[in-house]
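The data blocks that follow each hold one structure.
Derivation of every value follows stated rules applied to the coordinates shown; laboratory data play no part. The structure presented is a predicted model; accordingly, all values stated were derived computationally and were not measured. Cβ atoms are built from the backbone, for glycine too; each structure is taken alone.
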Structure I
Amino acid sequence: MSFLKEKNVKVNWKKWLNYQSIVKQVPFIFFLTLLAVVYIYNGHMADKTVRKINATAKEVKELEWEYKSLKSEVMFRSKPSELVKALQPLGLNELNESPYVLKDTTESYLTQTANR
């Protein structure tokens, strides 16, 4: 404390608050105002982005659930026993005999005519 008393430091407020010094500080005040506006805008954009991300994540979960349920339904309906049940009203039945092998006669005809 004695150091301050010896030096007699006085703050001259009139020097800092006169018209000229305030006018000199106007560009800096505008710069600070611009920074504040950009900071507020950035905060709003971040909140908006977070809301979009959450909405998209919720939609992805719903679509994933729908995909899994449809996939399990398709797998269930594609079982042979379920196919037989679904096709009986149409008059289609399961084969009891082995399938016939059909041969194309035009291929054999073309090979015979080419050899002549």
Structure II
Amino acid sequence: MENGTKLTLIKIIHTLIWVFFNFVIFYMLYAAIANKLDLWLWIGYGLVFLEGLTLLTFKFVCPLTLIARKYSNSTKDNFSIYLPNWLAKYTKSIYTAIFAIILIITIYQILN
């Protein structure tokens, strides 16, 4: 398999994982706001925790980005994923903020 093909495959997988986590995060936001503290919400917390642990292990860089680095010399933030450059650059900050809001709302719902 050629390097360009490998990079494309990594970008597709990386983008699909990103889309999956969008569904997880936005379900969690819905569930917290709707006071639907069900099993899926807690599974979402577990998945986000595992994602955070993975990022912590790899010094806040996605392991797929590290693998993609072998096949590209690009300095763009979106070289390893099919996202606009600005979104690839700030995605961790954006989703960390949304997750913090979800956590605050969940705690509020539990206490009331």
Notebook entry, point to check: When mean count of other Cβ atoms within 10 Å over residues 51-58 is calculated, the result is 10.0; to which of the structures I, II does this value belong?
Noted result: I
Item checked: Structure responsible for 4, 16, 10, 11, 9, 8, 8, 6, 6, 5, 5, 4, 3, 2, 1, with P(r) over Cα pairs in 5 Å bins from 0, in percent, for residues 35-90 alone calculated and labels I, II on offer -> I
Checklist line | Kirkwood radius over Cα pairs in Å - structure with the largest value, from I, II | finding: I
Notebook entry, point to check: Thinking of I, II, which structure, once mean count of other Cβ atoms within 10 Å over residues 19-26 is computed, gives back 14.1?
Noted result: II
